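J.: Listed below are the structures to be examined.
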Structure I
Amino acid sequence: MKKINLFGILTLLLFFSCQVKESPKQDEIKDVLTSWKDGEHKEQIISFVKDVTTPGSDYYVQPEDRIAVFDNDGTLWCEKPLYSHFFGLFSEIEKRIKEDPSVAKKEPYKSLHKFIQSQKMEDLEFFIKEYKEGKILDVVGQLMGTAYSGLTVEDYKNLNRDFFKQWKNPKLNKTIFEMTYQPMKELIAYLKQNDFKVYIFTADEGDFLKIFSKELYGISPSHVYGTSTKLMYKDGLIYRTDKGEYVNNWDGKPRLIERSLGKRPIFAAGNSNGDFHMLQYISKGKGKRLSMMIHHTDERREFKYDSHTDKVLPYGKKNGYVIVDMKNDWTTVFGK
């Protein structure tokens, strides 16, 4: 009788069990990013993460270099009809005018008050003129700083926390905590689970988002950067001013990323021309990269628009960005 080779049989059994077992990729697609529809874009994200986190991979990236950066407005939460921040800011402007009606005769209160009442862009001509004249930091200070000038940073945080406890988006009837995109929160969590360091670089004022970033996305305030107004120190307290300090949009984003982090990230997500330079900066680095653009295509669950995408959208399509189609790629839009 022929001797049975037990070792050979075990080897064959192990070989065949590996062949019939569902592949890790299929497994992951089923178990992660559950608000993303199975398909090309979800697979691209998962494949990218696997490539840069698997030891021995040609694209392996050490954990200290796994850096991801996100825009916020229109990328992580709804930006329509205006940045949420501005509703609190406008409320404070109106409060100051009510306390002293004479300030409504002076700029920038005059133009802001007119716009708040009319919601017509022509009433912001004062700011548009300054912008065209290259006075962008003046615009930042007057738009983002005027309403809160003279407040301590603690008072500023408390005022905004109180306002946004009760405020709701006038189009969606949702609070800022209900307007975050569930698929993007899942993506942030997925990246963090794979030892990515995640940052937000917003065109809006960074100090505003820092108040809520931990609760909204699980991202520390120390990982949030944005447009800024100058602060003033006096007698142990820090006060806000009405002077602009930095504009974190367009080429300002990659410059602030480099200045703040000292490394080029390997992942970036944005949604508009304001993110063009950040996405391009990430995509042109060495090794495996992923630049993602959120395309607003869902008029039923959110909004459908192409404003401020005429540059970044065609460039992204041409250069292999992941162009997320909100309507077709997400099973749900808003967080629970």
Structure II
Amino acid sequence: MSSSPYGLHRVLEPAGVLPQQAWRLSAEARLWPDEVLIDVERLNLDAASFRQLREEHGSPDAVRRAVAGIVEERGKMHNPVTGSGGMLLGTVRSVGSESPLGLTVGDRVATLVSLTLTPLRIDDGLADWSGESEQVPCRGTAILFGRSIAAVLPTDLPDELALSVFDVCGAPALTDRVVREARSGSSVLVLGGGGKSGSLSLASARRAGAGRLVALVPTESEAAAVRAAGLADEVVVADARNPVAVAEAVGTPVDVTIVCVDVPGCEHGAVLATADGGTIVFFSMATSFSAAALGAEGLAADVRMIVGNGFVPGHADFALDLFRATPGVRELFEQRERQTATP
């Protein structure tokens, strides 16, 4: 069997599907000619997956065992409940003779493709991970295919911050595109405006020329942090899972809604908050797309819905530039890091 740039040769079961759909992948370290072998230093679990694991398993030790078990069973970090994974940071150990990725042995990189399709082996049992943070220090190996994406880590940011920015870099890049395509001065709402993808999306919408800019967050403390960061014209507090509460908090419906929350059940609130003819972009892996489509139909809402797939050409550099240029965003990221580091 020859190698495939899509990674088909790594699929163990079921046969005939792409790696992301597969139940199990081969994480064998032997390289095919177009592959790259990464020595893994850190995983970054996506927010929806980490929340689900924490709620289901409770104790940090149980969460750690659950993540290690998923990788052992599946050959990748693919949460079977949320269907999501995350990304990783590591150092290039070996590059196949036909790899098109432009990477060099010794490059320290962040992968910009999901862990749900990345062959992964963990060698240390996650012994150095507390189980209390989305970022998971570990030792192991991972494989990149010919059609994978990776970015060399910047030298001016700590690894943890760079990984956090890369983890959500698709959101601000697509926000920029959508807001620029809308009418000049469009109103924009970001559900989950205090999180990583949410804060970068607020900054991106502002740069793209948004008029009224609204951030919706779940708590007063988070609202205070977003206000202090100066990222929105209005910061409102509501449970994004309560459609009526969302609509009441936002008031006049907006032209563009960006959904960045990490909990399920927020689809109908986004629909109610968006004006007819407007656009909703779903970035959250907790989104039920059937609920979104059927909810809009049931509400007779004439809205365009876009699935944020995490890739926009140039998204990594775009997000890094936005992060560096927006002190309020960096403060929110660093505040998040401090909170997760606190025992």
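J.: For structures I, II, which has the highest computed value of relative contact order in percent (Cα under 8 Å, 6 or more apart)?
T.: Details: I: 22; II: 15.
Across I, II, relative contact order in percent (Cα under 8 Å, 6 or more apart) peaks for I.
J.: Further, regarding this structure: P(r) over Cα pairs in 20 Å bins from 0, in percent was computed and gave 32, 57, 12; which structure, I, II, did it come from?
T.: Details: I: 28, 52, 15, 4, 1, 0; II: 32, 57, 12.
Of the structures listed, the value fits II.
J.: Quick check: 21.4 is what I get for mean count of other Cβ atoms within 10 Å over residues 224-231, calculated from one of I, II. Which structure matches?
T.: Numbers: I: 21.4; II: 18.8.
Answer by label: I.
J.: To which of I, II does the computed value -0.30, -0.55, -0.65 (log10 I(q)/I(0) by the Debye sum over Cα atoms at q = 0.08, 0.11, 0.12 Å⁻¹, for residues 112-303 alone) belong?
T.: Details: I: -0.31, -0.60, -0.72; II: -0.30, -0.55, -0.65.
Matching structure: II.
J.: Quick check for you: by distance in nm of label points 7 Å out along Cα→Cβ at positions 160 and 280, which of I, II is greatest? List each step's numbers first, then the result.
T.: Values: I: 3.0; II: 3.5.
Looking at the calculated values, the largest one is II.
J.: Have a look at I, II and say which one yields 0.10 for FRET efficiency 1/(1 + (r/R0)^6) of positions 32 and 88 (r between Cβ atoms, R0 = 25 Å, to 0.05), as calculated.
T.: Details: I: 0.10; II: 0.80.
Attributed to the structure labelled I.
J.: On to the next question. Distance in nm of label points 7 Å out along Cα→Cβ at positions 232 and 296 computed as 3.6: which structure among I, II? Before the final figure, lay out each step's value.
T.: On the way: I: 3.6; II: 2.1.
Among I, II, the structure yielding 3.6 for distance in nm of label points 7 Å out along Cα→Cβ at positions 232 and 296 is I.
J.: Sticking with this structure for a sec: So mean count of other Cβ atoms within 10 Å over residues 48-55, computed for just one structure, reads 16.8; which one of I, II is that? Before the final figure, lay out the partial values.
T.: Details: I: 16.8; II: 20.4.
For mean count of other Cβ atoms within 10 Å over residues 48-55, the value 16.8 is produced by structure I.
Quick note: the coordinates plus some simple rules give every number you see, no bench work behind them. All values derive from a computational prediction rather than experimental measurement. Cβ atoms are built from the backbone, for glycine too; each structure is taken alone.
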